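Where a number appears in this text, it was derived from the coordinates with a stated rule and is not lab data. If you're wondering where the values come from, they're calculated on a predicted model, not measured in any experiment.
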Structure 1
Amino acid sequence: MSKQLKYSSVLTVAGFDGSGGAGIQGDQKAISALGCYATSVLTALPVQNTGGVRSIYPIPASVVAEQLAAILEDIFPDALKIGMVHTPELVRTIATALAPH
């Protein structure tokens, strides 16, 4: 008889980091290294490298809300990590989406 494993699910809400050292990419690596299943919601698209951030292109709050709704209806997280939240509107959007849970 095979043993069924259940991985803890961790949702990260953060920006993108093309260099892979931070943001969604860094979070997913850390979550996976801890033996958990990573899900993610993107909040911003910074143009950056290991030397710094050059510019930030925000993801509209309505799109962040849609991403959260889609993930939360399918894969409910055991833990949550929130990273780059760059506007008060985005803070409210995330809080509103998480409040029922």
Structure 2
Amino acid sequence: MVRERVEADKELKNRSANDLGGMKIPGITFTERAIYELKYHDETGKHLDIQNITLCSGSRGSVGRVPGVYWFSYCSGMNVNCYGPSRARDCLRAREVVS
């Protein structure tokens, strides 16, 4: 479960997946983020991450890269990019898994 917000956690902006791991902050996985998008859209007719990117710090690709997901309104679709595990940007924000 994550906080119910349209944009990923602003408290976690400018934190890389490596930073979050060192801080022991559990992050959403790519699969969880995709399911959350479907659930949110089904309930509201709207989309998540229209201004920022969710860093799916709970997932890693085969070479250690981390998926980032956002809604790309120009193409009306969910976009996925991969980032290096030490990449940190203001618009790149994790969603902390909370109980």
Structure 3
Amino acid sequence: MSQELITQHEAIEDLQQTEEMVVEFHRSVNATLETFLNESKTLYTQTNYVNYDQEDYCKRGELMFAQLMDIATQCRDMMAEYRIKLAKEEMLSCKYSPNSQR
């Protein structure tokens, strides 16, 4: 097997592993969002009462939204990495394709 073919197979394997990681993380993000929405609604409901604890409301809200931002950033970064690997694999496929011009 030529080095070019080995390189292409390694890129494909890396791409498949990255895809699995991204899709699994996205699944966990969806589950987290469902939980987050319920917690956010509960927190929001506190504001319906005149004597709600404003300090607690703000602290919990800040923590919840910071966690949401972390998860969103991580998912975005993973998808960006996946897209880069897709482009790399596409470039290798074109470069090493039997029909490509050298």
Among 1, 2, 3, structure where relative contact order in percent (Cα under 8 Å, 6 or more apart) as derived comes to 31: 1
Cα Rg over 2.2 N^0.38 Å derived as 0.98 - corresponding label from 1, 2, 3: 2
At a computed -31500 (helix-only ellipticity at 222 nm (-39500 (n - 2.57) for each DSSP H run of 4 or more, over all residues; to 500)), which of 1, 2, 3: 3
